[in-house]
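Next up: the structures, one after another.
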Structure 1
Amino acid sequence: MNPAQRKTLQAIFERPTRADVRWSKIERLVEALGGEVTEGRGSRVRFRLGDRVATFHGPHPRRVTGKATLEDVRLFLENAGIKP
């Protein structure tokens with residue numbers, strides 16, 4: 001993981017939940033952790049990390065992730081054993 005990806009991981013786990021984390025940075029983080037990111041129908045995006053799989057609704061037209069989605073991503077990472 002490079003410094004930018006570590007910063008993204010820290011931002012995901014910050015409390016209170018942030019509203020300024022770019023979705024593309026979350027996708028790059030999952031890939032850096034050895035995960036897989038695949039596009040689905042519409043704006044659906046599937047993350048696979050180890051044996052954990054989650055589907056999220058990617059933000060549009062804005063590029064930043066909403067608080068509720070960021071909390072879901074945080075839970076997904078925690079369940080996959082990832083913490084800052």
Structure 2
Amino acid sequence: MPMNFGTMSQGDVPQGRNGKHKAIVTRLLSDLDQLPKGIALKIPLSELADGIENVRSALNRATRKGDRNVATATDAAFLYVWNKG
């Protein structure tokens with residue numbers, strides 16, 4: 001019986017999950033690592049091409065996975081992110 005799908009060597013299969021928000025979340029986490037206490041990042045909403053809700057969710061997943069305590073807030077033009085505690 002013919003196969004329905006193509007095949008490839010298992011060694012060539014990509015490992016891990018690199019979601020479409022990985023680049024922005026990686027940048028945010030890097031900046032949070034350098035952030036002094038009492039200071040928040042101010043990210044223009046125009047830089048969040050996929051929408052604030054999706055980026056916020058991706059950031060939440062990454063911070064929970066990394067056991068980080070981060071807070072966010074928004075207004076009409078910016079997403080604010082800071083380290084809690």
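Can you rank 1, 2 by mean count of other Cβ atoms within 10 Å over residues 20-27 and just name the one with the largest value?
Checked 1, 2; max of mean count of other Cβ atoms within 10 Å over residues 20-27 sits with 1.
Determine which structure produced the value -0.40, -0.71, -0.92 for log10 I(q)/I(0) by the Debye sum over Cα atoms at q = 0.11, 0.17, 0.20 Å⁻¹, calculated from the coordinates; the candidates are 1, 2.
This figure was derived from 2.
For distance in nm of label points 7 Å out along Cα→Cβ at positions 12 and 36, the calculated result is 1.8, so let me know which of 1, 2 that is.
1
Have a look at 1, 2 and say which one yields -12500 for helix-only ellipticity at 222 nm (-39500 (n - 2.57) for each DSSP H run of 4 or more, over all residues; to 500), as calculated.
Details: 1: -12500; 2: -10000.
The correct label is 1.
For distance in nm of label points 7 Å out along Cα→Cβ at positions 4 and 44, find whichever of 1, 2 sits highest and give me its label. Intermediate values should be presented prior to the final figure.
Working: 1: 3.0; 2: 4.8.
Of structures 1, 2, the maximum of distance in nm of label points 7 Å out along Cα→Cβ at positions 4 and 44 occurs in 2.
Taking mean count of other Cβ atoms within 10 Å over residues 28-35 for each of 1, 2, which is largest?
Evaluating mean count of other Cβ atoms within 10 Å over residues 28-35 on every structure, the highest lands on 1.
Each value in this text was obtained by applying a stated rule to the coordinates, not by laboratory testing. What you see is a predicted model; the values in this text were computed from it and never measured. Cβ atoms are built from the backbone, for glycine too; each structure is taken alone.
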